[in-house]
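Input: structures, listed below.
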Structure 1
Amino acid sequence: MEGFVQVISREMLKPSSQTPPHPSKLKLSYIDRMFNDLYIPLIFFYKADESRGLTTSNHLQISQRLKQSISNILPSFHPLAGRLKSSLSVDCNDAGAEFIEARARAHLMDSLYMDDQLKHYFPSEYNTFNHGKQARPLLVVQITFFDCGGLAVAVALSHVVADLSSAMAFLNAWAAAFRGEVEISHRSFGTSAYFPPLRLIPFSRFQRLFVSNENLMTKRFVFNKEKLDTLRQAATTPSESAIKDPSRVELVSAFIWKHFTEGKLKKSKTKKMYAALHAVNVRPRTNPPNLLENVFGNCFMLAMAFACIKDLRLHGLIGKLRSSIRKVRGDYITKALNKESFMKDLFKLGFLLVMGRLEWCFFTSWRGFPTYDLDYGWGKPVWFTTSSVPSKNLIIFFNGKSGDDIEAIVTMKPDDLKILDAQINLI
């Protein structure tokens, strides 16, 4: 199957009309700058459906309509057509988004769940860490047509301008435009007014501790109902101190954190701290409510939990995770404007990272986003997934198609991934 995807064409799509008046530069917040060399890769697979107009005979027409609909909505998402100007801002210059068309000499249904082939649905330059590549497009789309008539829609969106919530807002608007519907919405761009630009944190060093070109491996794990029930029983049985209603994300996060930490403790002779960092979408957690509801950008904070290496019981770790995540709300968020709360925690985290005193697992959950509802008019995707991201110890959660499973995309060093794999097989 190696090399079964062939790129047919590449072009830069410009906004189809003049963008509304807007600042020529989009200032970056300190949240943006934490991960501004990363792309968010999203892949949606659609089965051929003659009744909905998705067949081998109309691939050319579909490709043209997809390109035109992107151009039509870019004026409403003007930062996506810009370029990273420096570590502090994006130049909203309408340089365009890249559109790639490819062919797969395979049947779509035979290509699903082939994790080692996902890299072919993205151009290689957006699958790696490229520090300081300011001329790269911030939005890249690759459409791959299969011999059977199905297709894959892959989107790589720069983390400098968007989180997953913003990425889904763009995708839903694009799908609506393709269907011929007009989306009316009011959104503001950028979060620097809420999480102001800061020059004090050594962001380049901070990024390199999370994002790396070192030897990493990525594997997809599926936690089905049986595995989740087993974890829940293990977490709730011990004593009256156990949390009675752990969520699926809490269960799987604590399990991975536990075995990652135990594996590190067996190999390391130096004293370190062991953290679980959870990305928390702050939009529904602000006070006043709806403060960030229509903001397009990075609206998340890191909930930080630290393990006590003398007690790595599952229910205890779940309690620490829950407590850290629930802390990120209301005043904790708004005080970030005055460089309090999260800023203090971020400086502490940065110090531990720079001093080499921290081992971490970085969790982000996409389960709250309706990725299986993205419909261009061909019906819902038969599979949604993501490609590997060059970020060490990154764990991405999202729903399986049934809604009962949790899929976890885990990127770690090979030895750490091997230990985790063995433990998951024991559940």
Structure 2
Amino acid sequence: MIAVVVSVCALVGVVRLVAPATAGTKGEPAGVQRQLAFIRAALDGGAGDEAQRQFPEGYFFLHALYGLGWVEIGMRQPVGDRSAALREARWALDRLDSPSGRAPFSPDLVPSYGVFFCGWSNWLRGGLLSLQPAGQRDPAELHRFAADSAALGAAFGASASPYLAAYPGQAWPVDSTVAIASLRLHDALLPTRFAGTVERWLEGVRQRLDPRTGLLPHRADPSTGDPVEVARGTSQSLIQRFLLDVDPGFAGEQYLRFRDLYVVSPLGLGPAVREYPKGVDGPADVDSGPLPLGVSLSASVVTIGAAQVHGDAPLAEAMSNYSELAGLPVDTPWTKRYAFGLLPIGDAFLAWSKSAQPWVAETPSPPPASISSWWRLPLLTVLVVLGAAPWSLALRRRWQRRRARPSPVE
């Protein structure tokens, strides 16, 4: 019985490692809607409040990713079939724009509640409008999107730094990247207004890259924008997801640099993303989670989406398959959850990443492949050995008993 159980587990691992796990930017990834069903049930059961106790923006992020996941699904559906996506994304946006959603942020910042709150909210609201035909968009949503975009544009215009504060005295470039992407989305949906703002932002960013990596830094001085912390995988994986919609050319350069410095294959067992660049070690924190062999699981998950929007199908597929193996998914006909559903925000990041597609830019030409088509071989070898080991031991014991049996007396 032990041999049967071990062999079945190994066989399931083999299937998860080789079965298609992504659908690129066209089809709908299998299992994502069932993941969203699990996340919604978890949110109804208080997962947002639990996430807030674990992460500084846990409540906000879990609802934002849930809504964005539905927008991504809706973009892959015919216009007439988007009612569920619109309903669920609006439900999530309402919870962002609530006392609980705003609670971690300061209303005294510029823009009010800071660039993290405004940028992600504006991106989700713009996504909602993207799902609606141009002549049928909700007037109230249009007005709010235009007003919040104007507030962000004014804040960037008045700032000496390209990186606005998310909290008093603290600025993370990734948050401003999301906000600038929302302004580019504004100009794709409504008459162009922020082209100059985006160009000035890009010029400021190019002048303030992390000198060690040539990438946007993890943290910056909020008054000057100068780097104060080396680029890190958790923020870079998000930056590479959004930067394509800001400036495809600059984004392509940044993505290749990120991939060269952060994507690794520890012990030869599948692709993963380091929290710090190769050759640099640093402490873990609440964003990165534990760092076994320097690898951040959260950055690895988000990089699936970054690779997908950049047309890097080999890396996106490899990391998706690896997540199907290492994430221990539990499937039912109605839901799908990873790590037994113990951390719904992880499910939300994975659902959002596997359904990634550009919202403003076109999907670029595929970059040169960085991962061999044989990357699965070491993992498959391990699974085959594990699956065969109990049977080998049983056969060996049987053979030893047969040799020890006395010969029949003639």
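Quick note: the coordinates plus some simple rules give every number you see, no bench work behind them. Given the structure is predicted, the values throughout are model-derived calculations rather than measurements. Cβ atoms are built from the backbone, for glycine too; each structure is taken alone.
Each of 1, 2 could give distance in nm of label points 7 Å out along Cα→Cβ at positions 28 and 276, but the derived value 3.0 comes from 1. 1, 2: which one has mean projected area of the Cα convex hull in nm², as calculated, at 23.9? Attributed to the structure labelled 2. To test your reading of the models, identify which of 1, 2 gives 14.4 for mean count of other Cβ atoms within 10 Å over residues 140-147 when calculated. Value 14.4 for mean count of other Cβ atoms within 10 Å over residues 140-147 corresponds to 2 out of 1, 2. Name the one structure among 1, 2 that log10 I(q)/I(0) by the Debye sum over Cα atoms at q = 0.16, 0.27 Å⁻¹, for residues 252-323 alone of -0.65, -1.19 was derived from. The read-out was computed on structure 1. With helix-only ellipticity at 222 nm (-39500 (n - 2.57) for each DSSP H run of 4 or more, over all residues; to 500) coming out at -8500, pick the structure among 1, 2 it was computed from. Matching structure: 1. In this comparison of 1, 2, the computed figure 2.3 for distance in nm of label points 7 Å out along Cα→Cβ at positions 188 and 364 is attributed to 1.
Using the calculated result 2.0 for distance in nm of label points 7 Å out along Cα→Cβ at positions 372 and 388, pick out the matching structure from 1, 2. Checking each candidate, the match is 2.
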